[in-house]
Structure 1
Amino acid sequence: MIKKNLKVLIITSIVILLPVMAGLILWNQLPEQMPTHWNAAGEVDGWCGKAFAVFGLPLILLAAQWLCMLGTAADPKKNNHPVKLLHLVLWIIPVLSVILHAVTYATALGAAVRMELVMPVLMGLLLTIIGNYLPKCKQNYTIGIKIPWTLNSEENWNKTHRFAGWIWTVGGIAMMITGFLGGFWIFLPVVLLMVLAPLIYSYKLHRKGI
């Protein structure tokens, strides 16, 4: 599994570490305290040291990337992983690393970044893309909606993921719209719907013997 996807893994690992190079270039311009967290209003409410922001965060994301790959490689049903979906999963952390560090550096340098717009749009786009791939996801132990009823029944798995694909796609689009409209209060209900609806649907299928 790792050898088969080694090229993608190496490329994504390099992308994850690109912010380190950017941080070194901007080092003398960056403040000693860097923004790392924003509240619902898009205001910075969390900080960390410059060295940790430039070196520590990318390394943590890199470790997470390799742990995800190792966990996927250990899956007894890894042959069921669609190649496109696996590559999509491998690109999630690198894209987040580049975007979030770009926002962090820009904010630290005094740019006015609207995080209350960036985050809902970014998350909504990601979930919309994943939603389109969910129906193609075959039964496995690492990628998808892994609950007892889907893992014990291939039919339950397939029906649940077709339903979840539709919910996640619509929910992702709704999430992006909330970012542009500034309706953060809609954000949490949308997330809860995307999480709970497939679980309830799968359980109902289980109760019917599926």
Structure 2
Amino acid sequence: MDAPPPIERYAALDALPVRHGFVGRVPGIDVRVDRTLALERLDACHRRARELLGAGGQAFVRAEQVHGKIVGVFGAGDPLPGAAVPGADALVTARPDACLGIYVADCCPVFLVDPVRRVVGLAHSGKKGTELNVTAAAVAAMGTYFGSQPGDVHALLGPCIRPPWYEVDIAAQIAVQCRALGLAEVSDSGACTAADPDRYYSYRREQGRTGRMLALLALR
């Protein structure tokens, strides 16, 4: 039997009504190829991760990720896409039949959970996305479409590249942005993708020919 996928979970989210996980480097899969082929090779493992998290029966909703601040929003009457949401770098939903996914290889995945209104969001925040404050755009969409109040939203910053491996401390900047929004809680995994090659892929360290980690978030 194949080994289970390497899934990280975070205590800050475990107490909330969500399924979540972060799938790291998968041993034994050659990902020294372009992004599309790397994701194809990782697909079975990522599907298995969703099943193990209890989200195998939920529609997998993912973003195109163009380093912008567009938010894909999915309400009760919206069709769930079968392909990546065009132009989106963040996703927000209150639907229990959807599992949100963001791929990263140095950029920061930002998990957002409103346990009061039962709304979840995921943002892909690299250098450009952080400059554009894509996290604030996602929190704003949670409020506009589902009535979330910033003071009810919990944020968790997943593994990402950090100094001295990168000249910009995007995690620190995102944390400042989250606190400026007045979020209920802001937690940081503290993990650096470039510093731990056994656990994570790193676009910078591996010069672009590498795999992608997958952040997953769904309502429970």
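Computed from the coordinates by the stated procedures, all read-outs in this text should not be read as laboratory data. It should be emphasised that the depicted structure is a prediction, and the values quoted were computed from it without experimental measurement. Cβ atoms are built from the backbone, for glycine too; each structure is taken alone.
Supply the structure label, taken from 1, 2, corresponding to mean count of other Cβ atoms within 10 Å over residues 41-48 with the calculated value 16.5. Working shown, then result.
Numbers: 1: 12.9; 2: 16.5.
Structure of origin is 2.
Which of the displayed structures (1, 2) returns the greatest value of relative contact order in percent (Cα under 8 Å, 6 or more apart) on calculation?
2
With helix-only ellipticity at 222 nm (-39500 (n - 2.57) for each DSSP H run of 4 or more, over all residues; to 500) derived from the coordinates and found to be -23000, which of 1, 2 does the value describe?
On the way: 1: -23000; 2: -7000.
The value was obtained from structure 1.
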With log10 I(q)/I(0) by the Debye sum over Cα atoms at q = 0.10, 0.14, 0.15 Å⁻¹ coming out at -0.53, -0.96, -1.06, pick the structure among 1, 2 it was computed from. 1
For mean count of other Cβ atoms within 10 Å over residues 33-40, structure among 1, 2 ranking highest is 1
Computing P(r) over Cα pairs in 5 Å bins from 0, in percent, for residues 25-104 alone for each of 1, 2, the value 3, 12, 18, 19, 15, 12, 9, 7, 4, 1 comes from structure 1
Structures 1, 2, by distance in nm of label points 7 Å out along Cα→Cβ at positions 153 and 201: label with the highest value: 2
